[in-house]
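Below, each structure is written out as structure tokens.
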Structure 1
């Protein structure tokens, strides 16, 4: 069972961030994720996220992107939730810009957990009322608590 409180913590939740480009947003996500993985550098996470992004955009519509990458140093799945101040171009399938990014770092061998986590998040972020609540949050603390409350319900 996915525990949203360990998946993303308040210190890995950012609200109102200025994201100037897709690359810069991936760098921000990588910095947040690397800080949660002992012995892991942000560049390693960034390269993993970018490598996945090259296979096809992880922006799946409705202003949401789920960049994710596998890392040999990761022992558990860790996430970061970033809400941008202004939407940015992210090569989304629906052509719409992205304003909510949920980045994931996944252990190299965690295939089933990886797929289950992505499916859970994709299903959550397909719900208009969930997106509305997240977009209404105006502080990192409120964004985090809103996500936790939604994910647990």
Structure 2
């Protein structure tokens, strides 16, 4: 592989983009109803178990602009997977709620998603996965601290 001429930092940086692109291609063919970016937004929304998130909450966790996430959320609303509800404590604030149709989608694909994850991480030891999580969390923290203009 020609990439081996580069140091590990450059290799990892490039591999992140390559893997992301490949995952988007395979992910977009995984679901009939939604794109992989829409799926990721749904996963993020689903992590807010105790309360419904705002658009800003979701955008921050997704790591994308408010405008980009709003477009994805609006598409999911038009498809019937999400709806907007008013915050009971602050009527000016809108929150995002998953619909029954979204829960059905999650249930319909649960086994297929499990199979996909098994295939994706086949041959990878649990200790290696934990190390990758540590490295990715460190990268995420470093990115948050970086301010290039």
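Here relative contact order in percent (Cα under 8 Å, 6 or more apart) was calculated and came to 13; which of the structures 1, 2 was it taken from? Traced to structure 2. Here Cα Rg over 2.2 N^0.38 Å has been calculated and equals 1.21, so which of 1, 2 was it run on? Among 1, 2, the structure yielding 1.21 for Cα Rg over 2.2 N^0.38 Å is 2. Could you tell me which structure in 1, 2 was used to calculate distance in nm of label points 7 Å out along Cα→Cβ at positions 105 and 121 as 1.3? The correct label is 1. Structures 1, 2 were compared on mean count of other Cβ atoms within 10 Å over residues 73-80, and the highest value belongs to 1. When distance in nm of label points 7 Å out along Cα→Cβ at positions 81 and 113 is computed across structures 1, 2, the figure 2.0 traces back to 1. A value of -14000 for helix-only ellipticity at 222 nm (-39500 (n - 2.57) for each DSSP H run of 4 or more, over all residues; to 500), calculated from one of 1, 2, originates in structure 1. A value of 0.55 for FRET efficiency 1/(1 + (r/R0)^6) of positions 25 and 57 (r between Cβ atoms, R0 = 30 Å, to 0.05), calculated from one of 1, 2, originates in structure 2.
No value in this document is a laboratory result; all are computed from the given coordinates. Predicted model, so just to flag it, every value in this text is computed and none were measured. Cβ atoms are built from the backbone, for glycine too; each structure is taken alone.
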